[in-house]
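The data blocks that follow each hold one structure.
A short reminder: the numbers here are calculations on the coordinates, not readings from a lab. These numbers were taken from a predicted model, which means no experiment stands behind them. Cβ atoms are built from the backbone, for glycine too; each structure is taken alone.
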Structure I
Amino acid sequence: FLMKLTVGYPSAEAEAAVLRTQKMGATVDHLTPVLAGSDVQMMINAVKRVEVAPALEQYIVAIATATRTMSELRLGASPRGSLALLRAARATAAAAGRPFVIPEDVKQMAPVVLAHRVILQPDAELQGRTGTELVARAMQSVPVPRTADA
């Protein structure tokens, strides 16, 4: 999974609507596509074309590396975590209509992409620490590249 998102519970009205839909026998067979496969492929290709400056690649690696040296973490973010963060930052830039990644894209996506990829030490868990909190702290230890340099 690329990222961990917390969705929460639906409102009472929305949940009741789900129940009504199931009562009527609605299944996935009755869904109407919102995009064609070619549209999805076009979006994937657009994200792949988003440019990432070397300074931002180094920023991503530095964030992952910072998680690997934290005493509260038994296991920091792996290189696959860095790749996932790169993909998410590219998608964020594309969704914003930009052909390039900016530091804010990386900062926005790092907690949701990396938090579930780190393993906390038992003591850190007992103290109520979270992966999100520790990734944020790792990010604070890494200088953010200036946009002009990125």
Structure II
Amino acid sequence: MPSVTELRPQWLLGTRPRAWALGLLGAGLLYAAATFHLDERVFYGLKSAWHENSWETRSLWLPEYQVRVEAQPVASVVNNLSGLTFDERRKQLWAVVNNPEELVALDLNGNFLARYPLKGFTDVEAVTYLGDNLLAVAEERSQSVVILPG
């Protein structure tokens, strides 16, 4: 009866289990880096850090933003407020509620102005103001975006 070492392929005879473990760990780390696009994230982080001064003048500089109003409740919405956007033409806020599905107009202080039921929508998650009196409403479950007049 042949021994265990005789049954292993010849190329495995010279390797050690620790080397195999390190090799598999390295392969797993490379797979995770590729799957989660870690190379792109590291590149973007380094690029942003190296050119921080030029980005400040050319773009919206998010580190400079500060919250003015912290977690203000909306009296007309009990729960399920999903999305919020600013309508620069009307100087008001639009919000969507996902159960029941409705579009809510608010003033800049968060006070209720109007409510519009969204018939035929399910699982509304986001709203954004597009300009020209148009709103885009996103439905999560159906993965669709619907353009509405504001």
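Where does the value 2.9 come from, among I, II, when distance in nm of label points 7 Å out along Cα→Cβ at positions 42 and 138 is the thing being computed?
Value 2.9 for distance in nm of label points 7 Å out along Cα→Cβ at positions 42 and 138 corresponds to II out of I, II.
Which of the displayed structures (I, II) returns the greatest value of percent of Cα pairs over 27 Å apart on calculation?
Of structures I, II, the maximum of percent of Cα pairs over 27 Å apart occurs in II.
Consider the structures I, II: one of them gives -17000 for helix-only ellipticity at 222 nm (-39500 (n - 2.57) for each DSSP H run of 4 or more, over all residues; to 500) as calculated from the coordinates. Say which.
The value was obtained from structure I.
Using relative contact order in percent (Cα under 8 Å, 6 or more apart) for the comparison, can you identify which of I, II gives the largest number?
Structure I comes out on top.
Comparing structures I, II by distance in nm of label points 7 Å out along Cα→Cβ at positions 18 and 66, which one has the largest value?
Sorting by distance in nm of label points 7 Å out along Cα→Cβ at positions 18 and 66 in descending order puts II first.
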